[in-house]
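Input: structures, listed below.
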Structure I
Amino acid sequence: MVQSVSKLLTVDEFITYYGDNERYELIDSELIEMEPTGPHEQVSALIGRKLNVEIDRQDLRYFIPHRCLIKLLGTNTAFRPDVIVLDKTQLINEPLWQQEPVITSGNSIKLIAEVISTNWQNDYARKVEDYALLGVPEYWIIDYLGIGGREYIGKPKQPTITICTLVEDEYQKKLFQNNDQLISSIFPSLQLTAKQIFAAGLSVDV
């Protein structure tokens, strides 16, 4: 993601003018231009596919929307997650959903995955705080290039998946690297390793 537009917007203006434009999200009234690479999209697609298999296999009332905004109430911020799993049973309580794909309550969200790029600070710091305050039960940070700060992924830096699990009002974090099997409280039967996800970011199959 590259911050490139200086005009300040309210969150309602952003939804009106940019809600359908997948290139942007809004953080503290500032437009943030999202410029994902091809490998970034490959990783996002793999995660979505694997989670959809689990949703179907367990016949859960969840789904992964093609596009979705998270509007943080009381702020001029609207995030556009790479992958978000929603609970169909909770959408009746969403005031905007019938008109546009905008979520305002953490009760509607089961899991969010962000595949980080150049602006990794937002995913490791800002979104960890905001998603916890919103009450998102599980947040995955997919650092398939190993570019996050050492305080987040350790030293030496290497590709890492951080799974944040909400306990009361704070996230407990666990790091997954190499052949580590991912551990998800939302999808406890998920059979997926960190290495499988990282391999999806390769430009060609190996």
Structure II
Amino acid sequence: MTTLLLIRHGETLWNTERRMQGQGDSPLTERGRWQAQQLGLRMKDVPFSVLYSSDLPRAALTAAEIAAVTGHAIISDERLRERHFGVFEGLTQAEMRVREPEIYERFMSRDPQYAIPGGESPAQFFARCRIALEDLAQRHAGETIAVVTHGMVLDSAYRAATGLALDAPRPVPLVNASLNWFAFDEGGWSAGRWGDADHLGPDGVTIFSDKRI
């Protein structure tokens, strides 16, 4: 069995503005940088063998705060990127609805096969995430690995572990700079503790629960 500790990046500017991030480059806020630093201190006491990260800047900068404390090298992997939301990236929900009403309606239908123009469908993205994470799990069989990534990658792992359908709303929130525990073996995926942000304290947590996706 491989234990995968999936970590969401710190809070970003677009998080606070409620903009669709996708693979766009939104910087960490001051609060997000602090969250990443606190995460690094927490990880000092968590045993793990390797540190992987999405190559998108918000994840890479969060991973760097962990590496600064634990001494791990960061292994960058573009397969761990957020889902690509095509023409909706950088837009608020209100802007999506006004600029592209037909696309927005299709998006809100939660059709697993529908890809926003220029982006990935839920089914395509889920397959990408599952292949990448299972590859890492098999590569490090029997180990505990840390993976700094994005909210929808966490969503995909949650669905793989619980059997939640791609068109069903996710019942749990996405927490910035949180620890999310999963295990993978020959029997498949299982989920452990979700959204662990004890290192941030009650006033340091930012939660974004977007049931559209």
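What follows is calculated from the coordinates using simple rules that are stated; it is not laboratory data. If you're wondering where the values come from, they're calculated on a predicted model, not measured in any experiment. Cβ atoms are built from the backbone, for glycine too; each structure is taken alone.
Worth a mention:
- Structure (I, II) behind the derived value 0.50 of FRET efficiency 1/(1 + (r/R0)^6) of positions 87 and 159 (r between Cβ atoms, R0 = 25 Å, to 0.05): II
- Origin of the value -11000, where helix-only ellipticity at 222 nm (-39500 (n - 2.57) for each DSSP H run of 4 or more, over all residues; to 500) was derived from one of I, II: II
- For distance in nm of label points 7 Å out along Cα→Cβ at positions 47 and 167 computed as 4.6, the structure of I, II it came from: II
- Of the structures I, II, the one that 4.7 was derived from, the read-out being distance in nm of label points 7 Å out along Cα→Cβ at positions 31 and 191: I
- With mean count of other Cβ atoms within 10 Å over residues 15-22 derived as 19.0, matching label from I, II: II
- Distance in nm of label points 7 Å out along Cα→Cβ at positions 23 and 135 derived as 1.4 - corresponding label from I, II: II
- With relative contact order in percent (Cα under 8 Å, 6 or more apart) derived as 31, matching label from I, II: II
- For 4.3 (distance in nm of label points 7 Å out along Cα→Cβ at positions 39 and 95, calculated) the corresponding structure among I, II: I
- Which of I, II leads on volume of the Cα convex hull per residue in Å³, largest value: I
- Source structure (of I, II) for distance in nm of label points 7 Å out along Cα→Cβ at positions 103 and 127, computed value 1.2: I
- Value 51, calculated as percent of Cα pairs over 20 Å apart, for residues 55-142 alone, assigned to which of I, II: II
- Ranked by FRET efficiency 1/(1 + (r/R0)^6) of positions 63 and 151 (r between Cβ atoms, R0 = 30 Å, to 0.05), structures I, II are topped by II, which has the highest value.
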